[in-house]
Structure P
Amino acid sequence: MRGPWALTKRAQYALVYQQGSTYIDSLIVMKALPNGLNLSRYGFSVTKKVGKAVQRNRLKRLLREIIHLQLVKPGWDIVFVVRREAVTADYHQLEKAVIKLLTQAKLITKGDETASAKVN
């Protein structure tokens with residue numbers, strides 16, 4: 001079962017693809033669209049061109065873990081489209097690419113702001 005943070009419907013993906021802003025890296029392409037909710041939702045697009053099922057599932061698991069460890073601003077639908085070059089990348093290379101894309105989109109929050117907000 002998927003959590004509330006997951007994009008699950010084809011229409012949700014289509015909306016982000018059509019209206020979202022695009023940010024590009026050599027390993028991943030990110031599309032982001034404001035959703036008006038109190039949480040950000042994520043989706044991962046890994047086509048068969050990337051590799052066999054084991055490789056595709058590995059990439060999705062790694063990206064899911066990377067995203068859960070990031071402090072992302074709420075209120076966004078984000079789709080990560082994995083490129084073929086990502087198959088040979090390790091966790092740290094993927095993490096660097098995701099952080100770069102989230103920073104470009106100004107979707108990453110600073111740890112200090114979040115920590116002080118939690119204390120209050």
Structure Q
Amino acid sequence: MSFNDILILALIGLSAGIVSGLLGVGGAIIIVPALVFFFGLTQHQAQGTSLGILLLPIGFLAFWNYYKQGYVNFKIAIVVALAFFIGGYLGSVLAVRLPERTLKIAFGILIVFLGIRMIFKK
């Protein structure tokens with residue numbers, strides 16, 4: 001891996017961390033497209049790599065800041081985390097069987113739909 005690759009990867013990670021900490025969104029919104037565009041990974045590879053990155057307690061420091069301010073609802077977090085654990089497995093079973101083009105289209109539609117909904121929802 002070249003120095004430029006390491007630098008770009010560090011910038012991707014820093015950007016994902018800032019956006020996640022600032023807006024509370026999943027880092028995959030930054031990481032997956034960046035890995036596809038800058039490193040030529042397939043959609044499957046980018047999604048799998050993103051999950052590997054986020055598997056560790058990456059968000060702990062951001063979580064800690066929100067917790068100290070009283071902004072964490074543990075009951076909701078635990079229920080969603082457990083469901084997310086199961087859903088992540090089920091989603092990955094489906095994703096690895098889908099063609100790459102289908103995954104790219106689904107990912108793009110999701111991001112556009114959520115963006116439009118966030119902007120125009122009252």
Structure R
Amino acid sequence: MSKKKILIVEDEESLLKLESILLTSKGYDVKGVANGQSALDAIAEEKPDLVLLDIMLPEIDGFEVCQRIKDEPTTKNIPVIMLTAKKSREDMARGERVGADWYITKPFKSAMVIETIQRFLAK
């Protein structure tokens with residue numbers, strides 16, 4: 001069985017490394033990018049099995065990235081988990097409107113992130 005591919009979109013380098021190490025240690029094939037345009041390029045090229053998406057990104061924010069993933073017929077079924085410091089009810093509602101499959105706020109517990117990813121990839 002091939003490894004599940006996860007794209008991490010996170011502009012904070014230390015968090016990107018932490019998340020990459022965490023997911024790689026769980027046996028996932030991980031790619032990390034630091035901005036919205038790189039995320040869209042990687043998704044078009046590699047069709048990951050899941051996207052872990054920060055909202056506050058340079059250039060194109062996570063809401064826009066998620067909207068574009070969900071609007072595109074070839075990528076709309078890729079689960080998108082928003083992992084963000086934006087905790088307001090409005091932000092969560094906007095995440096839902098743009099099609100995010102799940103919303104986790106920072107600081108997060110690693111076990112919860114892994115559990116959520118496993119739940120979506122088991123479908």
- prompt: Taking semi-axes √(5λ) of the Cα gyration tensor in Å, for residues 12-59 alone from the coordinates of each of P, Q, R, which one would give 23, 13, 10?
  reply: P
Structures P, Q, R, by mean count of other Cβ atoms within 10 Å over residues 76-83: label with the highest value: P
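No value in this document is a laboratory result; all are computed from the given coordinates. The structure presented is a predicted model; accordingly, all values stated were derived computationally and were not measured. Cβ atoms are built from the backbone, for glycine too; each structure is taken alone.
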